[in-house]
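None of the figures in this text is laboratory data; all of them are computed from the coordinates on show. Please read all numbers here as calculations on a predicted model, not as lab measurements. Cβ atoms are built from the backbone, for glycine too; each structure is taken alone.
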Structure I
Amino acid sequence: MRKAEIKRKTSETDISIRLVLDSIEKSSISTGVPFFDHMLDAMARHGHFFLDMACGGDYELDDHHTIEDTGICLGRAFKKALGDKAGIARFGHSAVPMDDALAMSVVDLSGRSYFLYTGPELSGYINRYSEELTLEFLRSFASNAEMNLHVMLFYGKNRHHIHEAIFKSLAVALGNACAILPGLGGIVPSTKGTIS
């Protein structure tokens, strides 16, 4: 079973994560930021992984540290759970519509960190959730998972739908990239013979 546990405590946040890949068990997520919890739950459900996550943060300032540090911990959990990445597909992509919104995510579990977002500026609010925090999460997640992540938002009007399309497209792309391909015989999918 591919799984990982990560604990990280700083003067700004206290986060614990248990991740299990290849699972349809219902996740338990409590970051203290309700909309973000909803997005992470959608990500886990559509990526076919289980998350048991608790976070305490300096919410009296804003939600930036909580969301960025969650990205750090979740990225590290994925890196640990994937191990040497033997037999995985490595690449994944998915375009997901959510009513008026359409987003695409493309993933390479390459061992190299890179994040790029293209599309309309994310600068509004959903309740207390600042839209720009989605990009902070994605950046820190990609960096700590050591993967290439390209996210494209083609269009969208409803802010909730926009972010849901982004998180769900990431989920499906990530699930595809993490999948074990039958017949590979545990080969690491790289011409170098290693992904690091």
Structure II
Amino acid sequence: MIIAGLGNPGKEYERTRHNAGFWAVDAIAEKFRGEFDHKAHQALICNLQFHGRPHILVKPQTYMNLSGESISGIMIETETSPDNLLVITDDINLPIGRIRLRASGSDGGHNGLKSIINHIGKGFWRLRIGVGLPVNEEEDDDDSHAQLVEHVLGSVSKEENEIFAAINKEMPELAALWLMGMGNKAMTRYNGAVFSNL
């Protein structure tokens, strides 16, 4: 099974909201004592063993909009079906402090998910981590889009960082449930959880 966290490579993007998926898989790798120690299909790869079975953590290095190229290549090589893929990404449509696990769905306007769907279809699991909307979002479409881009590519505040840390503390447990085929149990446990009162 494959768990892919989405983000943008490079120091300038390291602490931006768009990299919430990278932070999540880093937390999973750390808990399971895995390392992103090699590269394949334009992605950093971490091989790990869980309950005696091999699994893969992935951080595409293609930049967000081309995530599907990387992930589809890995899936083809490993003969992994879409229902054995979990993609973790940021989501502006969820408030910060909320996460949502689903077995399939649309891209929700997220370019990384859109790229993956274009390559493999909609039938993969996705975990959305809320980053919220810009506080002062304008009505004008052009201004609104620019503010959204600035928001997801903006660095998190100290308060936000504490919220993401609380979420990432739960990522290994959520991943463990999913890897054991208990995605529905993970949905019940985490989709209603609130990690923040902001």
When you work out distance in nm of label points 7 Å out along Cα→Cβ at positions 11 and 171 for each of the structures I, II, which one comes out largest?
I
For mean count of other Cβ atoms within 10 Å over residues 163-170, the calculated result is 26.2, so let me know which of I, II that is.
I
